[in-house]
Each structure stands twice: as C-alpha cells, then as structure tokens.
Structure 1
Amino acid sequence: MTSKDAAPVTVQRSERGVATITLNRPDAMNTLNADLVRALLDTFAEIGADRSIRVVVLTGAGRAFCAGLDLNGYGDDPRADDQGLMLGTFARQREIVSVAQAIRALPQPVIAAVNGAAAGGGLALVCAADIRIAVSTAVFAVGFIRAGFSACDIGVSWLLPRIMGAGRAHELMLTGRRFEAAEALAGGLLSRVVEPGVLAGAVDETVGHILANPPASVELTKAGMWIALETPAWNTSIEFENRQQMITAMTEDRREATASFLERRPPVYQHR
C-alpha cells in the first residue's frame with residue numbers, strides 16, 4: 001500500500017483501554033485535508049461512545065505532528081460549486097474547527113504526544129488536548145498568519161492565552177514565529193519535554209497515572225477543569241465542584257478507590 005492509499009488516520013487500542021490515534025499523512029507532514037479531518041471526526045465519535053476506552057493519545061506519523069492546513073488543496077472543491085464560494089468556505093471552516101471541538105468534547109482525557117512540528121491547525125490540536133508532551137526537537141508556530149489568514153483560528157485565540165498567558169500568546173500570534181519545545185515548556189504549553197526515543201515511554205507513564213484513578217472521576221474532572229476556565233466567578237465554580245463531588249462520591253468506583261488505597265493494592269474499577 002502506498003502512502004497515498006493509506007488510511008489518513010490509524011487507531012491502535014490497548015487492553016488497558018488506551019486508544020492511540022495517529023495522523024497518517026507523513027509525506028505531507030500530516031497536514032489537514034478533507035479526508036484527514038473527516039476521518040478524525042469519525043474516529044472521535046466512535047471512541048467517545050466507547051466506555052472501554054479510558055485515555056486517548058493523539059500523535060503523528062513520520063517527522064511531524066501536524067503542520068497545519070494542506071495549502072496544496074483541502075480536497076472539497078465540489079462544496080464551493082454546490083454552496084457558493086462564501087458559504088462553501090464557511091462550511092469548510094466549521095468542519096476544520098469541529099476537530100478541536102471534538103477533542104474537548106471527548107469524555108476521555110486526550111494526551112497530545114507531539115513527535116515533531118505542530119503549526120497552525122496542528123498547534124490548535126495540541127492546545128485542545130488536555131495534556132501535552134513533546135520531543136525536544138518539536139517546533140511550534142501559530143502559522144495561520146504566515147499563510148495570509150488571521151491568527152485567530154480553530155480556537156487558538158481563546159486557548160493559547162489561557163495556556164501560555166496573554167503576553168506570550170499575543171506575541172506568538174502576531175509574529176507567527178517558530179518556537180521550540182524548550183520555550184513551549186517554559187511558557188506552560190507543554191507539561192513535559194523528552195528526547196525523541198523516549199516519547200512513548202513518557203506518554204505511557206502519564207497514562208498509567210490517569211488509569212490509577214476511577215473512570216468517572218477522570219471524565220468529570222476533564223469536564224470541570226475546562227468549564228472552570230469559562231466560569232467568571234469563584235463561587236460559581238465551587239457550586240459546580242460540589243455537584244461533581246456528590247456524583248463521584250456515590251459511585252462504586254469511589255469506594256473501590258478508597259478500599260484499594262487503604263489495603264495498599266491496585267484498584268479494580270468497573271466504571272460504575
């Protein structure tokens with residue numbers, strides 16, 4: 001099978017309940033086109049409905065994570081013919097953005113295993129993830145502005161300032177300059193930077209820590225921590241937290257978590 005014939009997305013599931021999603025257009029640096037975007041959306045929908053999947057890892061094949069939009073052509077030319085240039089382009093924009101929204105909507109936490117360049121839409125996917133681990137050779141760029149578009153795209157104008165701070169984010173958005181993994185780590189975009197040969201091991205270590213927690217507790221924490229970023233008042237967040245605590249307190253897995261801790265043994269969760 002040639003690279004052109006290969007599936008744009010591959011999924012590997014482990015017995016532990018981990019789904020590794022790989023962007024699979026290595027010859028094109030995993031740039032986003034219609035086939036890749038739609039395959040990602042289908043994959044996220046399938047995994048989101050699968051209660052056996054506890055953690056999602058998102059990575060890229062080859063030397064890049066995702067270098068942004070495929071400037072050689074997105075591959076939806078008939079859409080403009082059917083809907084007109086304005087509405088067809090707007091539909092394409094909504095389709096691309098929905099990938100980042102789908103990452104946020106997944107009940108499972110998403111770890112971005114950044115194996116190489118992440119620019120434009122690739123950076124947006126990194127920002128939308130819950131945890132971000134990268135190799136030391138990875139490079140990042142807002143990218144959109146260098147291609148002639150606004151730097152405010154795919155949620156980056158909301159996500160990047162909240163992750164890295166407004167001062168850093170605004171400079172990166174206005175210049176579109178490349179920045180390396182060390183700067184991304186210092187700025188808070190990444191939680192960890194490792195050498196290329198140990199990325200999989202570093203990700204697996206983080207996965208292990210997540211799997212040690214009850215599934216429902218992890219799901220509700222993901223939802224709550226992102227909602228808290230959109231909540232303007234402290235007391236409002238506390239009221240939301242109170243409800244999360246009541247829900248998790250009533251689960252069978254909460255009792256198992258407590259028992260396993262007291263008995264000093266690995267927990268066995270039922271997602272109940």
Structure 2
Amino acid sequence: MARVVPVLATALLLCILACAKQAEDATLTVATATSLRHVMPRLLRTFEQRGGGSVRFTVGASGDLRKQVEGGAPIDAVLMASSTPVDRLMSSGHVDPGTRRVVAKNQLILIGPKGGPSVGFRDLDRLGADARVAIGDPGAVPAGEYARQALQALGKWDSLAGKLVFAGDVSQVLALVRRGEVTAAVVYRTEIKGLPDIVVLDEAQGEWSPTPVIVGAVVRGEGAQGAPRAERARKFLDFLSGAEGRAILLEHGFLPP
C-alpha cells in the first residue's frame with residue numbers, strides 16, 4: 001500500500017496539471033489599448049457571464065501591442081486606439097481582415113491641474129517658456145499621434161516643440177497632470193471620469209480635430225486562426241459591437257462607432 005499512494009499522488013498531480021493546461025489553452029487573450037483599461041474588466045465579466053468563456057486582457061500602448069503580435073505573442077484578438085496599427089497588422093497578414101471593425105470612438109480633450117492657467121488648444125503656444133504640455137509619444141501612442149495631428153492642423157506643432165513632454169501611454173500623460181508636473185495635457189475624454197483633481201480646459205472639435213477610434217480584429221497564427229479560440233475571439237468582437245457591449249462602452253464615456 002505504501003507504494004500505491006505515491007503513484008496515486010503522482011497521477012492526481014498530472015491530472016491537475018493537465019486540467020490547468022487545458023483551462024489555460026481555452027482562455028482567450030485580448031491585447032488592449034491603455035485607454036480601455038477601466039472598461040475591460042466589466043466587458044470581460046459580462047461576456048463570461050453570457051457564456052463566452054474565460055477571457056483575459058493585456059494592456060499597453062497600441063504600437064507596443066502591434067510589435068508583440070508581430071513577434072508571435074500568444075494573443076487572440078486586438079483592441080487598439082487607432083486604425084493604423086491594426087491596418088499594419090492586416091497588411092502583414094497578422095490579423096484576419098474580415099474581422100476588422102470599429103468598436104467605438106473617443107474624443108480628445110485638453111486638461112490641466114486645478115488652479116493652473118486657463119488655456120485652449122488654439123493658444124497653447126502662448127504659455128510661458130517654463131510651461132510644459134504632455135502628450136503621448138506620437139511614434140507609439142495613438143493619443144499622441146492624434147494630438148500631433150490636431151496641433152499640426154492648428155499650426156501649433158512647431159511652436160510647441162520646446163514645451164512638449166512625451167509619455168509612454170495615455171495613463172502616464174494623465175499622471176503627469178495629476179502630479180502637477182505639466183501645465184496641460186492632451187488625453188481622451190474617457191480618462192477623466194471620477195477625477196476631481198483635474199479640469200477640462202478645452203475640447204477638440206471642428207475640422208482640425210481627428211476622431212479617435214477603437215479598432216478590433218482577430219489575430220491569425222498558431223493558437224488562433226482555425227482554432228476554437230479564433231471563433232470565440234470573433235464572438236467577443238460581436239459582443240462589443242452588440243447592444244450590451246456598446247451600452248457598457250457608452251457608460252464609460254466612449255461614443256458609438
């Protein structure tokens with residue numbers, strides 16, 4: 001009997017490990033833009049409650065997420081804050097073109113710390129020499145690229161060159177304002193919900209303002225294309241585009257596509 005127990009224990013351990021691996025293999029992984037970090041937990045929870053199965057998400061700047069997909073990271077779907085990285089992945093064959101869709105829209109706003117100077121997009125270049133304006137890094141962060149487009153359209157980009165501070169994602173931009181390290185910053189409207197320590201200085205509206213979009217697609221490759229998770233990834237995007245998913249996005253400040 002003394003010899004049987006270790007054998008049974010080993011078999012039980014192997015069974016537990018096998019079940020854990022099966023659960024891991026069945027879990028859907030969604031690469032998510034930083035601007036979606038607050039709404040994703042509720043979206044995933046609701047999707048799972050509706051029988052969609054286990055889902056997890058990884059957060060980052062859209063440019064960094066694109067590089068992860070290109071590098072073969074185990075990602076089943078992407079939700080990015082711009083069409084550019086998704087279209088690049090589509091052109092390189094990393095995502096399924098038939099699954100690409102705009103899930104929601106957002107809006108650029110100019111914010112500052114309470115008690116700071118009152119300024120708008122059109123007069124940012126009139127700030128003093130010591131003033132600093134934070135935006136996302138335009139080369140990797142969609143919020144930064146949108147900000148650059150807006151400032152270029154207003155003819156302010158070159159004159160602000162010495163005042164701009166680039167951050168790694170939109171959450172870092174927001175943190176700079178909340179710590180009082182910058183005079184103003186360009187972020188999405190969805191970033192400011194429930195924050196009493198910042199003020200909205202201006203809204204990006206008009207022909208000069210780009211329209212931020214959330215774009216999703218299913219990733220091709222081993223573990224996704226042709227596998228059960230690929231179909232579930234499509235269902236997850238359908239859920240986001242459906243009435244219930246859209247209602248959750250609207251509650252968090254996103255606009256309909």
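Observations on the model:
- Entry that produces 3.5 once distance in nm of label points 7 Å out along Cα→Cβ at positions 199 and 231 is calculated, selected from 1, 2: 1
- With relative contact order in percent (Cα under 8 Å, 6 or more apart) derived as 28, matching label from 1, 2: 2
- Of the structures 1, 2, the one that 60, 49, 41 was derived from, the read-out being Cα extents along the principal axes in Å: 1
- Answer label among 1, 2 for the case where semi-axes √(5λ) of the Cα gyration tensor in Å, for residues 111-206 alone, calculated from the coordinates, equals 22, 12, 11: 1
- Comparison of 1, 2 - label where FRET efficiency 1/(1 + (r/R0)^6) of positions 95 and 127 (r between Cβ atoms, R0 = 30 Å, to 0.05) is highest: 1
- Of the structures 1, 2, the one that -15000 was derived from, the read-out being helix-only ellipticity at 222 nm (-39500 (n - 2.57) for each DSSP H run of 4 or more, over all residues; to 500): 1
- Source structure (of 1, 2) for distance in nm of label points 7 Å out along Cα→Cβ at positions 119 and 183, computed value 0.3: 2
- Among 1, 2, structure where P(r) over Cα pairs in 10 Å bins from 0, in percent, for residues 103-142 alone as derived comes to 21, 48, 26, 5, 0: 2
We did not get these values from a lab; they are worked out from the coordinates using the rules stated. On a predicted model such as this, the values are computed, not experimentally measured, just so you know. Cβ atoms are built from the backbone, for glycine too; each structure is taken alone.
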